[in-house]
1. Out of I, II, which one gives 17.5, 50 for Rg and Dmax of the Cα atoms in Å, for residues 137-328 alone as computed from the coordinates?
2. Starting from the value 19.3, 62: which structure in I, II was Rg and Dmax of the Cα atoms in Å calculated from?
3. When you work out FRET efficiency 1/(1 + (r/R0)^6) of positions 129 and 265 (r between Cβ atoms, R0 = 41 Å, to 0.05) for each of the structures I, II, which one comes out largest?
4. Looking at structures I, II, which one was distance in nm of label points 7 Å out along Cα→Cβ at positions 33 and 297 calculated from, given that it came out as 3.8?
5. Please state which of the structures I, II yields -9000 when helix-only ellipticity at 222 nm (-39500 (n - 2.57) for each DSSP H run of 4 or more, over all residues; to 500) is computed from it.
6. From which structure (I, II) was relative contact order in percent (Cα under 8 Å, 6 or more apart) calculated, if the value obtained is 15?
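Bear in mind these aren't lab numbers, they're just calculated from the coordinates by the rules spelled out. Small disclaimer: the values here were computed from a predicted structure and weren't measured. Cβ atoms are built from the backbone, for glycine too; each structure is taken alone.
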Structure I
Amino acid sequence: MSRGRRRDRRVYLRSHPVLFALMAATRGKPAQRLGRTVVVHEAEAFRAALTKIPLDRTAAGTTGGAAGELAGSGALFDQHGDEHRGTRRDTSALLGAAGVAKLRPIWMKLLDDRLPVLDAGGTVDLVPLSVEIAGATAAALLELDVDPVELAEAAQQAASAAAKAHVPGPRRPADERAAADRLLRLVGEPRGLHAMLAVAAINTTVAALPRAVAWACDDDLWHHAGENALADELLRVTAPTPLLPRVAAGTGTVGGCPIRPGDRLVLIARHAAEAHTRDPDPEEPAPARTAQLVFGVGPHACPGAALARTQLTDLLAALAPYRPTVVRARADRHAALPSWRELIIRGRTA
C-alpha cells in the first residue's frame, strides 16, 4: 500500500469508520442485498443502477430527499422529466467551459495570495484555503453578495446535519433546522436550487482538494502537476462523494441482483471507479469511462465535473514549484464527506 493510500485510508477509518466497514464488508460481489438495501460496487452494475432502474428522486435518505427537507422542491436533485432536464441544462451551462473560465480568476487569485508563504519552508493549512476557494467560487457562481467563508461554513454545517439525520443515533431536529435556516438566509432565490448547489459544490471541494494534495505529496507526483491526467486520477482515487444513496421506483436487475420498487440502493462510486484497488497513475490512467464514475453517469452525472477538474489541476500546478510535504493531518469527524479537518503542508527548502 502506497503512502498516499495509507494516509487517505485514515480519512475513512477516523472520520467514517462505519461507512468504511460497510464498503469493505460487501465488496466481494457486484451487488449484494442486505434486506431491502442493495449495495452496488462493480462498474457495470453501478451504471445500470443509474441508467436502467427508475429512481424515486424524492425518497427520504436520498440526495433528492435531502434537498426537499432542506429547502423544498425544485433543487435539481429531486426533479423528474422535463423539469429535471431543463434545470440540469441551465446548471450545465453555468458550469460549462465558459462558466469555468469566468470563475477561474477567483481561485487563481487566492492561490497567488496564499501559497508564496511555502517558499523557503513555510507552511499552509489547505483546509481553510479550500473552504475559502469553495465559498468564493460558489458565491460567484450563484451571484451572491455574501462572505465566502460564512457561505462555505453554512453549507458544511447543513450537509453535516443532513448526514447525521440518516445514520443511527439520536436526532436533533432543532440543530438540523437551524443549520438549514442559516444556509437559506444566505443563498437567495431560487432557494432550493441555490442551497443544494452550494451544499454540493462546497462540500465536495473541501473534501477533494486537501485529500488529493495529500496523496500527491505522499507519492511525490509533482512532476505531473498541471496535467489533466493527474487531476483525473486523484479525483478517481479520492472519490470525494464515495457513495450515492438512491431508492428504486421500478423493477430491474443490477449486478445479477433483482431490484424491487422501494429498495434502497447504496451505489459505491469509490469501488466502481476502482479507487480501492488501483493507485493514481498519470502515465497509464484509468479509462475515462471508469474515472468518470466518481461524478455519476448519464442523466445523473454531476454537472460540476469540469469545474472540479480545473480547480484541482490549477491547485496542483500552483503547488508544484514548492514540492510540499505533509507535516500534519487530522481527520474531520463531523463532516458529511470523508475529509481532513487539518492538512498542513510545508514547502521544501532548496
Structure II
Amino acid sequence: MQNLINILDFLPEELEDKIQPMFRVKQIYQWIYQKYADNFLEMSSLPKNLREELNKSYYFDALKCIFKEKSKDGSIKYLFELKDGLRIESVLLPMKKEKFDEKGKRIAHAKFTICVSSQVGCKSGCSFCLTAKGGLKRNLSAGEIVAQILYIKKDNQIPYERRINIVYMGMGEPLDNLKNVAKAVKILSCNDGLAISPRRQTISTSGLAKQIKELGEMNLGVLLAISLHAVNDELRTELMPINKAYNIATIMEAVRKFPIDQRKRVMFEYLLIDGINDKIEHAKELVKLLNGIKAKVNLILFNPHEGSLYQRPKLENAIKFQDLLSQKGVTCTIRESKGLDISAACGQLKERIKTS
C-alpha cells in the first residue's frame, strides 16, 4: 500500500497523461463516483490488463469507518481512520424528509447536508471547540476530503444524481488547507463524478482574511460562511485566539470584497453561549457590523461537551436575539441542533472513542 496512489486526489485532466486513452479516465470516474465500485477489478467495462494495472498503482479506499452512531433525528456521525492511522469525523445531516402523495407516490426526495473535515485536528484554538484540544496533526489531501462524501453517499445508498449540500465545517480550518479544499471542490463538481455544483458547497472559516481574499480570487463559485461568534474584538479574541491575527474589521473588509452569486448571501455563523454573547446588546452590535453586507445569520445554540467552560443558552434568549435581527432587516434563523443525543459536535466522537 505504501507505493499506491490515491486516485481520488486527481481531476480527470490530471490523469490524462497517466491513463490512456482519455475516455478510460471518464469510465473510471463513473465507476468510482456514480456506480460506487468497491475496487478496480470489478470495473467490467475496462480491459482486464488495465484493471490489473490500476489495482497495482492506485487505491480509492482512502479511509475506513471505525465507528458511527445515529441520532433519533436521523443524523449520523462517522469516525473515520485514514491510511496513517489518524482519525477524522464527518456528519450526515438530514434536512428534509421524503414526501409522498395520498397514493404513495414519491413527490419529493429527501435532502441531505454532509459536513466534512479538512484537517486532522486544528490549530485555531477556539475555546468552545473540542477539536482544538489535540492541536493540528496534518492537512487532509483533496482525495481524503472527497472520500468522506463518497463513503457517506454510498453508505446511505444516496444515488450519485441525488444532489446534496456540502459544508466544509468539520474538524479543521478549511482556509488553512485552501489548496486541497479548493481542489476537492473542483473534483466534486466534475460532471463525470458526483457533479455537486460549487453553489451547493459552503466553505466555513474562522475568519482568515488573507485566505478569504485568495479564495475570492479563485472564483470557484462556492458559498462563504464566517464563524463570527462575537461582536467585539475583546470577546472574540477570548473565544477565538485567531482574532489576534485577523480582527473583526479585517474580516469584514475581506467579506465585502468576496464575489458572491447575486441570489446568494454570505452566511455568518453565530454560536450563542449562555451569558457570554447572547444578550440583546450583542444583537444590536451585530446589526451594525453587518450593515451593507448581503448576509444571513445562522444562530447556533452551543452544544456542551464534557469539561466545557460554557453552557447552552436559553431558547427564549435565542428567540429574542433572532427577533431583533429580523426586525432590523437581517435574515436570521436559529439552526436546529441535530444529533444532541450523540457525539455530534466537532471532535466529540473522536475524543469519546479514544478515551473509552
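1. Values: I: 18.4, 54; II: 17.5, 50.
Checking each candidate, the match is II.
2. Details: I: 19.3, 62; II: 21.1, 69.
The structure behind it is I.
3. Numbers: I: 0.70; II: 0.95.
Going through I, II one by one, FRET efficiency 1/(1 + (r/R0)^6) of positions 129 and 265 (r between Cβ atoms, R0 = 41 Å, to 0.05) peaks for structure II.
4. Numbers: I: 2.2; II: 3.8.
The value was obtained from structure II.
5. Values: I: -16500; II: -9000.
The correct label is II.
6. Details: I: 29; II: 15.
Label of the source structure: II.
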